[in-house]
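In the part that follows, the structures are each spelled out as structure tokens.
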Structure I
Amino acid sequence: MLSALRFCYISDYANPDLLLSAVKGGVLSVQYRDKNSSRSVRYVKARQLKKQLDCFNIPLIINDDVDLAHKINAAGVHLGQADQRPEAARNILGAGKIIGWSIESVAQLKEANRLSCLDYVAASAIFPSRSKADLKTLWGLEGLEKLVALSRHPLIAIGGIDMTNIAAIMSRAVFGAAVISAISNANDPERAARALHERIIGVKHDSNHQ
């Protein structure tokens with residue numbers, strides 16, 4: 001299941017049709033990230049999203065909220081530095097779930113290296129992002145390469161990733177990439193997802209064999 005994180009689409013699930021286009025285009029996993037809805041609304045949306053993704057055997061990762069991930073039996077959770085500790089999340093979710101952690105400094109990566117409860121780390125952010133204004137670090141390609149060399153966990157790149165830089169990102173031996181605007185803001189989200197899939201996975205995606 002971890003291999004699905006090679007191409008992750010981050011979505012607030014405000015538009016189910018957009019989500020479906022991303023799936024048809026070849027995203028392999030979805031992270032539900034919703035900073036604006038209430039807890040009760042997030043629960044309803046996450047359940048609906050999981051039901052939709054289950055039809056395509058696509059794993060759902062919940063951003064920040066361990067309890068929500070547990071309640072809807074999501075595939076896992078993605079945690080930021082200010083969220084619940086990964087060790088606590090592992091105790092709640094159990095051994096079979098995916099736990100990822102955002103890292104914004106080399107010190108945080110070194111701490112992540114000491115945690116056996118983690119399945120992956122996410123380097124945030126590689127490039128400036130329209131989806132997140134409060135960025136603490138911009139790693140760039142050289143910084144990303146350094147992180148990959150230092151990390152004992154699979155490393156996922158996030159932040160400002162699109163068709164203009166995805167080839168350079170993947171050439172740094174990252175495990176995978178997570179995108180938002182490259183699909184959400186595209187004129188043709190399905191086509192955008194398909195193009196990214198081909199660059200990340202190395203093969204064309206056939207939606208008829210989803």
Structure II
Amino acid sequence: MQGKPIAGRGGLFIREHEADVLFFENEARRSGYRLVAGIDEAGRGPLAGPVVAAAVVLPEGCRIRNLTDSKQLTPSEREVLFKEIQRQAVCLAVGISDSTVIDRINILEATRRAMEDAVFHLNPGPDYLLIDAVKIRSTIPQLGIVKGDVRSQSISAASVIAKVTRDRIMDEYHETYPVYNFRRHKGYGTPEHLMKIRIFGPSPIHRKTFRRVREYCADFRR
């Protein structure tokens with residue numbers, strides 16, 4: 001059954017403060033859509049490492065206890081939820097844009113590309129997308145939701161998958177570049193991280209187009 005728009009033309013951003021975290025999923029299914037994917041990213045702000053996006057389709061009516069925006073969860077809580085989402089999901093996928101892509105096309109476009117890659121690799125493919133306040137290039141109908149990572153369970157699930165995946169990548173980079181202590185700060189601009197950049201200069205995974213990295217790169221070259 002072909003679905004119909006659920007929030008005006010073109011999947012416009014909407015700001016309803018619905019309490020039910022399945023509100024948007026249920027509205028999409030009432031409109032005829034069946035495979036509703038939530039999409040979110042982790043890692044737009046850090047000075048190093050990739051931006052990671054995830055897309056998750058959960059079964060109709062599925063409720064995962066304690067699931068919310070990954071930033072509101074502890075690392076151990078995220079790990080537990082990561083496994084539960086994997087267990088319950090109809091399908092999920094991730095997309096990754098590394099620091100070279102970010103420097104070449106900018107962080108917003110790199111984020112979109114990671115999201116688009118995640119959606120592309122979903123199997124079965126979704127017929128509706130719920131996205132945390134971003135629009136992507138896709139023929140699939142989509143809805144951008146302000147604060148979607150706390151208002152849609154599917155987006156919350158994607159948030160957790162993206163965050164845990166990225167944290168694991170940064171832990172691996174810590175083994176390659178231990179002087180930066182990526183395991184502790186995951187590439188974010190903490191005072192410790194900024195000090196390490198100033199002392200050692202940027203690593204190959206630093207985002208050299210980001211202002212605070214550029215500033216310290218200049219200091220290092222002098």
Structure III
Amino acid sequence: MRNHRANFAVTGSIMSIVFLLIVNIITSPDYLWFVHPAFALIQWPIAMYFAATGRIKLYSLVSTLLLIIYLIWENIIQGAGHPWFLYPALAVIWWPILMYAGRYAATLGMAIISSILIIGSYGALNLLFSPEYPWIIFVAYTILWWPMSIYFTRSRRWFDFSLCASLLTSALFIIVNAISSPDEIWAIYPIFAVIWWPLSMHYYAKHPQV
């Protein structure tokens with residue numbers, strides 16, 4: 001049964017891709033749009049094969065490589081001088097990395113090391129291709145929640161978590177305010193809302209509900 005399903009998936013994908021290729025060449029040969037549905041169709045037999053064999057880790061690696069090749073193709077076809085495929089590629093590669101990490105993927109050490117590598121890699125892209133604006137601060141803000149959440153969740157220090165998260169968020173608003181619009185101090189408004197999180201945590205810890 002599994003062989004029949006796999007054969008059907010392979011045959012169906014090939015037939016569909018060939019059909020789309022023919023239609024593409026006949027109707028609009030100047031633009032190879034068939035690549036987009038072909039990329040999705042290829043995932044069908046690949047997913048069935050690796051699901052049947054139980055090799056999910058290898059599936060994540062193969063799918064990631066195919067996705068990166070697809071992104072490179074799109075980058076080249078669009079003729080852009082900017083290698084934008086690097087931005088999603090650096091994010092996608094963490095799927096197989098975390099899959100192969102196994103039980104270590106949920107550890108604090110893995111979160112810290114991964115966060116440093118992610119922030120460092122995107123920081124390098126920021127410096128190389130768009131140094132005029134430090135957008136890395138948004139990536140860093142998002143990624144830092146990963147190790148911070150693991151640490152405070154396991155230690156069950158909820159108030160400390162709310163305090164650190166509020167400080168991190170407030171720092172983001174202050175930095176963005178200073179960089180984007182230094183003539184207008186607007187960061188105090190969202191910061192005022194954010195500080196109510198640790199304040200409420202502290203109040204209910206001291207005065208629990210009856």
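Each value in this text was obtained by applying a stated rule to the coordinates, not by laboratory testing. Nothing here was measured: the structure is a model prediction, and the numbers come from that model.
A few notes on this one:
- Relative contact order in percent (Cα under 8 Å, 6 or more apart) from the coordinates reads 12; which among I, II, III: III
- Origin of the derived value 63, 34, 31 (Cα extents along the principal axes in Å; candidates I, II, III): II
- Structure responsible for -26000, with helix-only ellipticity at 222 nm (-39500 (n - 2.57) for each DSSP H run of 4 or more, over all residues; to 500) calculated and labels I, II, III on offer: III
- Entry that produces 17, 48, 30, 5, 0 once P(r) over Cα pairs in 10 Å bins from 0, in percent, for residues 22-109 alone is calculated, selected from I, II, III: I
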